[in-house]
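We did not get these values from a lab; they are worked out from the coordinates using the rules stated. No experiment lies behind these values; they were computed from the predicted model shown. Cβ atoms are built from the backbone, for glycine too; each structure is taken alone.
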Structure P
Amino acid sequence: MFWYEEEIKRLEKLHAEINYQPQTLFYGSSSIRLWDSLATDFGSFKPINLGFGGSTLAVCTWFFDRVMVGYQPERLILYAGDNDLGDGRHPEEIFLFFQQFTERVNKRFGPLPCYFISLKPSICRWNQVSQFSFTNGLISAEIKNNHPNWTWIDIYSAMLNENGYPKAEYFENDGLHLSKQGYQLWTNIIQNSLLNNI
């Protein structure tokens, strides 16, 4: 966890610098961290970007209490787990990290409305597609069966073409990070989910 210390310090400093009380916390890995248009894409929801590059669901859980100090949000949106699989962890491990994460959220915020963005079908990790699908299935079922304050947001299926492969236009050249078109797709899907839960 030492490798993330500078990023966590940046997020701690960020809270001291903002001049508003965020209503929506976006938390997770580089798919959140690199979302440059997030503040305007979700302006009416008063968001803050608490993403940090390379983070895993395990790391998001580990640093949760430090990052969340001082916030009193109306909702939390999480994208994490992608890098856990990329690092060689198994779907069942990520499922356990998710359970631990929900416990952290409940302990700090109570029954806060939360949203889990499904793991995306990245081009560069397509060789792990079965693991990504299985992980999505585990977490979506857990949310449906045991977490009434959580909402599952499926971006996975929308990022596939008619042949069932990831659409290249949604990704940067590295086949992992999102392009502007990818973020626009995410914005539309997430906004619809938020508006349906107001």
Structure Q
Amino acid sequence: MSFGSGALTKFDYARRLAAALAYLMIHQNDAVGMAMFDREVRSYVPARGTASHFRRLLETLEAAQPRSDTRIAAVLHELAGRLRRRGMVIVISDLLDDPERISKGLAHFRHRSHDVIVFHVVDADELTFPYERVTRFRDPEGTGMTVVNPRSVRRQYLQRLTAHFEQLQHACRECGVSYEQVRTDHSYDQMLSAYLAKRSRVRRTAKV
């Protein structure tokens, strides 16, 4: 999540998106909680709906920093066990984990009758792999380093990336989770506005 080829890293983009969502929900008189995690839950703020609580959420977001690799699936199972009341669960992550395990974690929320939305945060360079010169790359979910010629691995990388995205989307569809891929080079407020409008249209259509 610390990777970024533009003005914002994926982590910074996710923080801004989380803050915007919390603001909208609290102004609708909804209670909002938050969990920050990597391999485990690092901070957990129980749901409240007051202005002072919103400030606490912002302070928690401001203090947070990306750490080690993630274990998304395990954390989702843990959080599903904490949430006793039915509600909406929004996951904001780059989803660099096994899609099948992620699917099982999301399904745990659905089993408990939560409405689940996934915002999959990606960087533009991850999508296009624009590198030309021999480059040293670090495993984003570990400590390994490797030196490669990008031209020799671009095709295989993009094929694997596409397959990973397709698996994630399929997993979300299978367990009834709303999936939205968001790019850090796109305005998060415009993206969120468009997504909420689309979600509203879908919900109205479903009621007809």
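Structure notes:
- Origin of the value 0.60, where FRET efficiency 1/(1 + (r/R0)^6) of positions 39 and 111 (r between Cβ atoms, R0 = 25 Å, to 0.05) was derived from one of P, Q: Q
- Structure from which 17.7, 56 was derived, Rg and Dmax of the Cα atoms in Å, options P, Q: Q
- A value of 0.25 for FRET efficiency 1/(1 + (r/R0)^6) of positions 79 and 151 (r between Cβ atoms, R0 = 35 Å, to 0.05), calculated from one of P, Q, originates in structure Q.
- Ranked by relative contact order in percent (Cα under 8 Å, 6 or more apart), structures P, Q are topped by Q, which has the highest value.
- Given -16500 for helix-only ellipticity at 222 nm (-39500 (n - 2.57) for each DSSP H run of 4 or more, over all residues; to 500), calculated: source structure among P, Q: Q
- Mean count of other Cβ atoms within 10 Å over residues 15-22 from the coordinates reads 10.2; which among P, Q: P
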